[in-house]
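Down below are the structures I want you to see.
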Structure 1
Amino acid sequence: MRQRLSRYSLIVPLAVAFLAGGQARASSHREAPAISSDPDADNTDVYAWVNPGAHDKLWVIANWIPLEEPSGGPNFHKFSDDVRYEIHLSRGDSLDDVVAYYFRFHTAPVPRVDPADLNAPPGGGKEFFIQLTGALNQTYDVTRIVYGKNGRGDEQVIAKDVPVAPPRIGPRTQQVANALGLAPFTSPVYDDAFAATFVRPLGKNGVNGRVFAGPRDDGFYVDLGGVFDLVNLRPKGVAQDGVAGFNTHSIALEIPTTELTANGQPPGNTPSDDTTIGVWSASSRRKVSILRRDGSKRDEGPWVQVSRLGLPLVNEVIIGYQDKDKYNRTKPKNDVANFGAYFLNPVSVRDAEAVGIYAALGIDPTPFKSGRTDILDVINLKDIPTPGAHSIPLSGTGDVLRVDLATDSAFPNGRPLVPGTNREQGDVTDVLLSLLLTKLQVPISDGVDNNDVTFLNEFPFLALPWQGFDQGHGKPTP
């Protein structure tokens, strides 16, 4: 017991600023059995926050494909042409969509070239290096759906054939492919200026905002090895950022807030349920997939949701293993009926007791085991940013990231990145673990408090993807 007390005393700092003032991290990478076998459709993070002060823009970043090794070729990670990537937004105490954005990706076909043709120039399907084939020339369409009071959606394509930023393979790829005129390598250098060319307007003259899609640094940071070794947490300086140096695929939206308010007017500066939205992302696949003898595939039938994410760590930490796949198939509006018992009686408390965390901390876990309406109050922003600011009923709780458009965002009111720093605004791994395990009475930390690279000062905020040539996880041989 003395060894346990010593170890856990290192992970409990003397002071942590929770909620609005803390430094944050959290995410759901490979969180459910089924989706871990389908990484192209696996949601990993959702960030959302309003432009501070002006409240005129909402920024949403949704990530997919966890733990991308930068040097993972020759078939580098990309968005799947078979998946419909989705961003959903609700308003007030309803969890029904008021606006949704659907993204469909299209990879250019690669022409077949006779491999015996020694005079054929570089390019086409004869190549070994995928960056010379043209197969990385991917585009996407954006469909915006606005729902009326009758629940019917008005669909409009607000962007078409938008180019996807390519993987950052290495300097020779960038130079050679650029010299050969192979899209999308339209610059000899993969830098911020090149990546910025893939930020494009939505709607005519950008009336619906801006969009970006492509690989970026995974801005999530956490001691994965410690957390998944039965919460074997380590102090800062010893803890390891298990996501450091990995990429992810991001879809970033910049949306005028006047498109999201009920009256189409600016949200103002007075927080309320009426100016609060719920944000979540999802992935869907066609119900039927037919594999032909020639290796091609045909997808048919209605779209079926296979993954979703709103708040960080909900499916990963709150939902039990037996229901994680069910969670990914269901909607936030049904969370109370389907998973309410997990929120009110968090299994993570009993697990933490079983592995000795409460004994090490000298805390009685009994008050944290049941009746946890405090968790629902935090999700629904009851006293955030001020006491009684919101009155969303507990029965209307769902796994959405709520953002009040009328006040500056601070987790759990949104999940902001802090531009020009290597941190999120609020420490969501630490905050959520402390909330679940101790009602914020004792701070719990995983010992990792910053990203391994600085966020950009401007949209799309996440940093450049890591480069495969010299920034992967390989090690020189002795």
Structure 2
Amino acid sequence: MLRERSMLIIRIHRIWDICLTALAFIGAFFIKKYILPIPFRGLITDPNYHIVLLMIIIIWYGTFELSNLYASYRKLTLGQILWNMIKAVCIGMFIVMLCMYIFKVENVSRIMMGIFFLLDIVLLAINKRLIYKASGRFHKKDYSTQNILIIGSKDRANDVIDAIRGHSDSGIRILGCLDLDPADVGNQVKNGVEIIGTIDDLKKIMLEEVVDELIFAMPLKRIENPKNYISAAEKIGITVRIIPDWQIYKLIYNPRIAQIYFEEYLGLPTLALTTTPQKHGDLLIKSVFDYLFAGISIIILLPLFLLISCAIKLSSRGSILFKQERYGLNGRRFMFFKFRTMVADAEAKRQELDALNEADGPVFKIKKDPRIIPFVGTLIRKTGLDEMPQLINVLRGEMSIVGPRPPIPAEVKNYDDWQRRRLSMKPGLTCLWQITPNRNEVSFKEWMNMDLAYIDNWSLVLDFKILLKTVRVVLTGAGR
């Protein structure tokens, strides 16, 4: 999975670089033909510049591939990245000139090719710098890190630790190891990795810590009822990997939800059980769409942001934004943003209204909440415009456009194990519950089942349908 996702990102990065190179060539063509001062302006029509562009695209693609241009940015400085890029462009220019000489492509403007050379370096340098800075910020966040917990502390666990340390650009963080003997807790395993508990502590750690994957790196015959631990992880929605051995037949475990498949994990063969979608290409497209959609939407909706901000400020004292800690992917905590639609001390008044709660389960909802700001708050909530600031959460990588709604910590503490699985996918601005008619009348159990059905049946088409229906809900004011 990690290798496939990495290769897909590299492929998209390379194609984007080629697009920028083509843009630089087209820009150089128009600059030479229409913009340069009169003595240097103009191009003769004899050479076929379409052929030259095609030649450049083919040569640049191969040159970029061979110039270490897509090595992990974690391992390189910005200076090294830019130097590799300049070398690749210089080599590409030399090969193009050589090809034009061999195939007798004559009368190509040297001035235009010089402009293309400089413009290509500038565009690629800007692109590399932006990606490098964005990558640096992203890697500092917990959302770019995959947290794993290892069951075992002997040879197989050492192999897993070595594999992870050998792929320092993988973004994997080892939380620690669990073993069978309580006397071993606190001992070092390898490379700073410690035994942080026994296997009996597994469920507690999975519920209290951010765990993305669980790796069984000890013979299953040493574990009493291993299927109980795997079942617990499956209910919560945590991916399980098993380093296979000849006793694997002893597992005799048929998952109710998870898919089972063999997969190479950093060079190690593993048996994987996962309850989340394995459409890695589609998930990457979803992620790219999230960032593009959020960025463009914020720019387009900026006047509306300002209008709503002024309305809130004029109608009620207090801040414009409501900030609250929420749970994200696999229990990661983040600060959630909404336009404030209630009075400034709404949270303090919550306990006074607990007896009026009309929702079942751990959530709190009242149809006519007395804390809502008259007219302005009601209008913003009814149209769903109070959710707009969550576009910032999407840009920060904490949320997606479509996904289960992010719960507050107090709600998650009261979840049953099976309900925790809704945290196994990144939360979203909108979801199936959000577009359901009279959604506040839907029971908590039905709401959870909707979210789990979304995860189990996820596809790009489903996201698109939910997004279209959300637009209709917003435009018709059927949001509450």
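Things worth noting here:
- Comparison of 1, 2 by distance in nm of label points 7 Å out along Cα→Cβ at positions 66 and 122 - largest value held by: 1
- Distance in nm of label points 7 Å out along Cα→Cβ at positions 178 and 426 from the coordinates reads 2.8; which among 1, 2: 2
- Relative contact order in percent (Cα under 8 Å, 6 or more apart) derived as 25 - corresponding label from 1, 2: 1
- Rg and Dmax of the Cα atoms in Å from the coordinates reads 27.5, 86; which among 1, 2: 2
- Each of 1, 2 could give FRET efficiency 1/(1 + (r/R0)^6) of positions 402 and 458 (r between Cβ atoms, R0 = 30 Å, to 0.05), but the derived value 1.00 comes from 2.
- If you line up 1, 2 by distance in nm of label points 7 Å out along Cα→Cβ at positions 98 and 154, the top spot, with the largest value, goes to 2.
- FRET efficiency 1/(1 + (r/R0)^6) of positions 202 and 442 (r between Cβ atoms, R0 = 35 Å, to 0.05) - structure with the largest value, from 1, 2: 2
- For helix-only ellipticity at 222 nm (-39500 (n - 2.57) for each DSSP H run of 4 or more, over all residues; to 500) computed as -4000, the structure of 1, 2 it came from: 1
Every number here is computed from the coordinates shown, using simple stated rules; none is lab data. These numbers come from a predicted model, not from an experiment. Cβ atoms are built from the backbone, for glycine too; each structure is taken alone.
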